[in-house]
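Some structures are shown below for you to check.
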Structure 1
Amino acid sequence: MAGTSKWRRIILAAILAGFATSAPAHAELPEPVRAMIDAAIATGDEAKVRVVADLARATNPADIDEINAIVAVFEAKMVAKHEAEAKAKEEQIRTAGLFENWSGKGELGGFRATGNTNNTGLTASLTLDRQGIDWRHRFTGRVDYQRNSGVTTREQYLARYEPNVNVSDNFYVYALAQYERDQFQGFDARYAISGGMGYQALKSDAVQLSLKAGPAYRVTEFTDGRSESRIAGLVGIDFDWNLTERLKLTQDTNAVAETGGSAIAIIDSRNTSIDIITGLDAAIARKLKARFSYAVEYDSNPAPGAVQTDTLSRVTLIYDF
């Protein structure tokens, strides 16, 4: 009996050995595949890592779990890195001084005017922007100037400052102070202040749309010495549409997002002013672009001798800094 048990054990061991030989063994991830994934991870490019990992899974289906584990470690490190960078950026913004964290753009080119003047000349503008955690500050200045045979035939100045603060993801509160001077339209100075609510209706990489409205107060000093002060209302619309990576159409409220176009209306019982600028921006280099814009400036009750509507066609170069 003892001999029979011995032979049974030998036969059982042989059978088990045969199963072990015929069963497919799990192979480790091939070294060239691992090296390819490690090289993608070394770049820190998340999109590249995803592409390489997908190729590795497709060509090595038996090693999907190991590939997923490698990618999961990388993704966890990237999440931690992004969180640390966001925290550092927020802290830098909170502790920045008054003259820090400003960005802007300068614009220089020519214009063609019709209406109270019919001429061509030079146009220049400067926009400064400071983005905080909840607050944003924007300053815009613009000059259109032309002289002919020693005589000034167009001289228009605009300065505008607007702070706004977010109260939710889509709503914000704005304030606005604006100064204008255009003797050819019949006023030496025109001041306006306003405050109200704004709403971000659309916000995506391709299209942005925001609306705002509020009461306003305006003082106009005419060239004939008269002065008028009136309560008014302000309405504005901002619209940006990225047609392609290098081409953008703008039709925006100039007090909220001066990105090449503006449309703002100040309405009172005596005189309604509407400023509309439609622009088309074409990228030339990373910080340089060309702008083609058409502006309409309308006053329903202009000074004596002035017409209601002026238009300006501008061709300019813009440098971002």
Structure 2
Amino acid sequence: MGDSVVHETASCYAFARFGREWRLCMIEHPRLGGELVPGGHAEDREDTLTAAVREVLEETGHRVRLLPPPLPEGYPHSAAPSVWHVVSMPAAADSRCDRRHVHRDHIVVGVVDRPFAVHGTPEYTSHWVKRSALDRLDLPEDTRLLAAELFGVIDGAAALRPRPAVDEALGAELLRRQEEDQAVRLVPVAERTPELMERWRAVDEANTAWLGEVIAARGWPGEALVGQRAAGAAWLLAQHADRRPDFQRECLELLTAAVTAGDADPQHGALLEDRVLLAQGQRQVFGTQLMQGPDGTLVPHPVRSPDEVEALRAAWGFEPLEAYIGQVSAGIR
């Protein structure tokens, strides 16, 4: 009889791409001990999907985007985010119930498109773990088993569905605009006249306005829609949309979602992440944005975690900072 009290709970297995590798968000739970995926009780009149998103935000500071369970390859319809599994788990007395009871746990799977963006003050310490680390962590066995299974399916679950038809005309226009963008930027510094700088401004403003129209009509122009080269051109136009910071932030959200879906280059997401962070007065993550140091040489703008930046650059396929600075310095001489 003591287990007849049932509480509705939600647990979220939240994944993020670190370069081209998936990692899973875990929290260190001070009361229960060990590590867990984020989750908790649904509040009054709160559905379990909403509860899962709220718990991830409160416990980790991350905004998670829930996924539907995988459908067969080629399935023609879009699926909505939903609960993947429902399990009943015995629970000891706690602050919500003074006797043994049951948690009816609604398990959902989601993605965090920007794992370095933290919103609010997290309730717990959280970190991102690789598949290879699961066996070394202090995890409940059910969490370990399900996490290992989900690592095997997350790539397909997060993939772009349905894939759009290729738009060759849009891809060609993106590449044309990329050529214009680069033509003004590749002029040597000594030859940059006021007329050129005005042309530079006009090209950026025209490209930004045009990209905004494309996004409003078609969404982010990713690799499936326009091909790999043209998708890179879309990133470049967003990278140079500095005069419209609100739009540039919108592009970052769309581009990082495309990276999660395997529809954009992870390095492009990292480069735009650093650009937007600096525009917001924050420290960058990957050290991709450089400035002149006191002695006139190029140095990175301040980075968030100097001790981790080289490991992060390696995970995203960037060269070490010293080599990167040398390449950029050679290119601007």
Structure 3
Amino acid sequence: MGDLMVHETATCYAFARFGQEWRLCVIEHARLGGELVPSGPIEAGEDALAASVREVLEETGHGVRLLPPLPGGCPHSAASLVWHVVSTPAADDGHCDRQRGRRDHIVVGVVDRPFAVHGTPKHTALWVERSALDRFHVPDDTRVLATELFGVIDRVAALRPRLAVDERLGAELLRRQEEDQAVRRVPVAERTPELMERWLAVDEANTAWLRELIAVHGWPGEALVGRRAAGAAWLLAQHADRRPDFQRECLELLAVAVTAGDADPQHGALLEDRVLIAQGQRQVFGTQLMQGPDGTLVPYPVRNPDDVEALRAAWGFEPLEAYIGKVSASIR
């Protein structure tokens, strides 16, 4: 009997928040058939963590952020992000006189922006909700572990530790939100050049202040400033259009906060659309409107028109027609 030849692999269970629910990323694997979670060999010079991040990026186009296991929930070192190591024999293909085995390093991660795809993925990626797992052709062991992970992912991804609410900082955010809204509440017919100068000055001052706040505290989520003030922070970022690089930075930080349950998913969706439109891309949720040829409001181009209503519902938005009607009435 020959020596044992062990193939080191890495497998990543990558989750993302879709509104208030979690979904698992799987790939359609034409050669092997069915759906699989991203997995592949650990290459020379890599560790399991680097390999898992690379595999997710190459196979799905998504950037994944790895999460530590829950305390006491993993037999490995608390300092490791590897959740399990599973050793299994590999099938004999008749081409090698050595016994072959596989040692798979299993990790768990989150994709903070599941609509952002980088590069050209090798496979089609699908986001599967817990209730739909049985409708997909995933291996039995994957289905069992995925079901267990769906039960803990909310706790694993949650902000740790929770911070004490900074009342002073929250009050300042709410004050700046009121300034932001005061200039925007003036009816269109009454907007003078002086008002528009004031509008610009308010936005510039709020953007500069928010940049300084983030440099010191990170993203001001609900744990730091409370729910209402966290919404004010999103609003200031939403109106930072004259600083697109900073606005994109805010989107990345807000997306992490949404994943951790520290920010409103709708705010993440609204800023996602805002940044995409600013970059000349199609939006996802249809939240950004423009004036159509007949003077009525219409959405900027949407990435997947057939899916937009389902996505809006998952995030708790009203149907697009009702939304357009409400916005139109508010600016008359």
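Please treat every number below as a calculation from the coordinates, not as lab data. Computed from a prediction, not measured in an experiment: that's the story for all the values here. Cβ atoms are built from the backbone, for glycine too; each structure is taken alone.
General observations
- Computed 0.75 for FRET efficiency 1/(1 + (r/R0)^6) of positions 160 and 312 (r between Cβ atoms, R0 = 30 Å, to 0.05) - originating structure among 1, 2, 3: 2
- Looking across 1, 2, 3, the calculation of distance in nm of label points 7 Å out along Cα→Cβ at positions 64 and 184 that yields 7.1 traces back to 1.
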